[in-house]
Structure P
Amino acid sequence: MILLGIESSCDDTAAAVVEMGDGVRAVRGAAVSSQIAVHALYGGVVPEIASRAHSEAICAVVETAMARAGASPADLDAVGVTNAPGLIGSLLVGVSFAKGFALANHLPLIPVNHIKGHAAAAYLCDLSLAAPFCALVVSGGHTSLYEVPAPTSFCEIGGTRDDAAGEAFDKVGRVIGLPYPGGAAMDRLAAAGFAHDRGGMFSFPSPAVADETLDWSFSGLKTAVINQIHTLCQRAGVPDGSQLPEAVREGLAASFTRAVTEGVGAKLTRAIRERGVTRLVLAGGVAANTHLRKKIAAVCEAAGASLVVPPPSLCGDNGAMIAAQAYFEAQAGRFADSTLNAYASDEDAAFV
């Protein structure tokens, strides 16, 4: 089955042509239009600007993905599109385009949940992956742990009660003085801190909620780090975190990263033990973080569980993951018509 996947839930306009079936899971062509340069001016994603940029880019992105795949609409079997969750304006651009494209080319239309899509990226890098498994999805908007008894069935067993890990990385990175988005720059700065043995320079609270649940809370950790940075700036007489000594900035990044990875690892260890997890998928934009990947790999190895992590190119928002999940939605008979709508939250979209 050859599918076109369209993703526009936040600030990346993405499309990909993917072939899925018995013995084949391959990305035939893909394209992404990033809005980082635009939103960097504001230090974060501006929803109105994002939706307008999607409108301007989506035709060219889909055309490029199709051209790279050497495919025409006649070669496609279906169109999959993210319809929840995300920024409503951004989602509507992708959904509207997908509906028009499917209608014009007489193709089935398949709605895809963004979170399921992130987990589905793992199918593209491991032909043996099959449900059941557990999926830890860590991104700018989500930090959730799911049991996945079937490819289209997700049951959340743990998650953040407030901020997502990715949002915390970006916010702390901005206060330290790193360029937007802060995630990748934080990864590099933390690596320098660990290399210089500065991972214990500061003591920050764990994001693992101290109870019997499998939940996290990143708000307190984020606040503690930001307060520490402000205190250091006052003591040093500098206006912001970018003016702190490099050794201190490395220590802040490494100490914060250690708190995040240890906290996530602690709850994951508990989940593996209590739920009998034998296979884990780590997905989402923050899954590209080298320190988190290393920690989760160590947790799985210690517990005897196998781990599947997509390459960094498939961790961020992309069309291939949407096409991959659309394949399984199609197998389950989950199609949509021209009344398909977009939803900002899982609850409104009846996430099941």
Structure Q
Amino acid sequence: MRTIDWVDGEIHLIDQTRLPDELVVLRVDTLDALVDAIARLAVRGAPALGVAGAMGVALLAERPADPGAVRAGAARLRAARPTAVNLAWGVDRALARLPEGPVAVLAEALAVRDEDIAACAAMAVRGADLVTELTGRDRVTVMTICNTGALAAVERGTALGVAGELHARDQLAEVLVLETRPLLQGARLTAWELDRMGAPHRLLVDSAAAFTLSRGLADVVLIGADRITANGDTANKVGSLALALAARHAGVPFLVVAPESTVDLATPDGRGIEVEERSAGEVTAFRGVPVAPVGTRTLNLAFDVTPAGLVTAIVTDRRVVRLDQGGTPADPVPA
């Protein structure tokens, strides 16, 4: 099952807020419904948001409206989540075809979808090869944060797609999954995907990651990315920076896996990344149950930025950028 797809003039997407309790597919046919799905994380993950952005423009274009109204709606969609570059990238790609009419816009949106499927397959192979090279092990234990599997893309995913490829090669000992507070994407989504995959895994509280790495219990850390700047600074789920620092202390390779579309060469470094702050309710309560005193103030940063100097390599669908050897995402992409 695809996380997001275009079916009979609608966007069909898995409502990730309902997992792991139930698998529910939303049928989205308005801009309001799509913006709501993005804002409340029914659809999330940089690659999936890129597809959602492109398909959202296709929805707008097929309704009778003047180009100005379509562009206004696209601007609203583009701003639904500020940190992940793929959402704006997908919107802009589809919007560029607007002068050619709705058929061309939809064709571009479907191309974004199909390219994401191919990109995830390429990243899985390239990433698994690199993990084997860096660790020198026949079977590896992977640590990961948040959800970077098929639910974060259309199929397979980014960092978790690499783990899936290792599993298919019988090279995966297990995946150590961080629960990922405050919304538990690791516990709810990644563990669910690994269970369906039949891949061995254990769930850890976020604060156990550093000690676990220091004890040599993981061979490699794999994360995804919501934006990668020209120098290699990487925005990802909050907690990624702490994981990178712990991996550096433990001498464990720290790999970022993301499609080329997540590389933002227009942003020189991480200081230019807008980090989304989400509502206090995500921290002070969980699924409607209060976990803090009424009125408690929060600082609920959804992402953090890991400096390039802490990243061993970036794996995309087209290349491996070895930051530990002086490479940067600004280097030429292989033809």
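Derivation of every value follows stated rules applied to the coordinates shown; laboratory data play no part. Just so it is clear, the model here is predicted, and its values are computed rather than measured. Cβ atoms are built from the backbone, for glycine too; each structure is taken alone.
The value -14000 for helix-only ellipticity at 222 nm (-39500 (n - 2.57) for each DSSP H run of 4 or more, over all residues; to 500) was derived from one model only; which of P, Q is it?
Going through each structure in turn, the value belongs to P.
Here Kirkwood radius over Cα pairs in Å was calculated and came to 20.0; which of the structures P, Q was it taken from?
The value was obtained from structure Q.
Quick check for you: by distance in nm of label points 7 Å out along Cα→Cβ at positions 23 and 247, which of P, Q is greatest?
Between P, Q, the highest calculated value is found for P.
Given a value of 16.5 for mean count of other Cβ atoms within 10 Å over residues 7-14, point me to the structure among P, Q it was derived from.
Derived from the structure labelled Q.
To test your reading of the models, identify which of P, Q gives 24 for relative contact order in percent (Cα under 8 Å, 6 or more apart) when calculated.
P
Of the structures labelled P, Q, one was used to calculate mean projected area of the Cα convex hull in nm², for residues 15-142 alone, giving 8.7. Name it.
P
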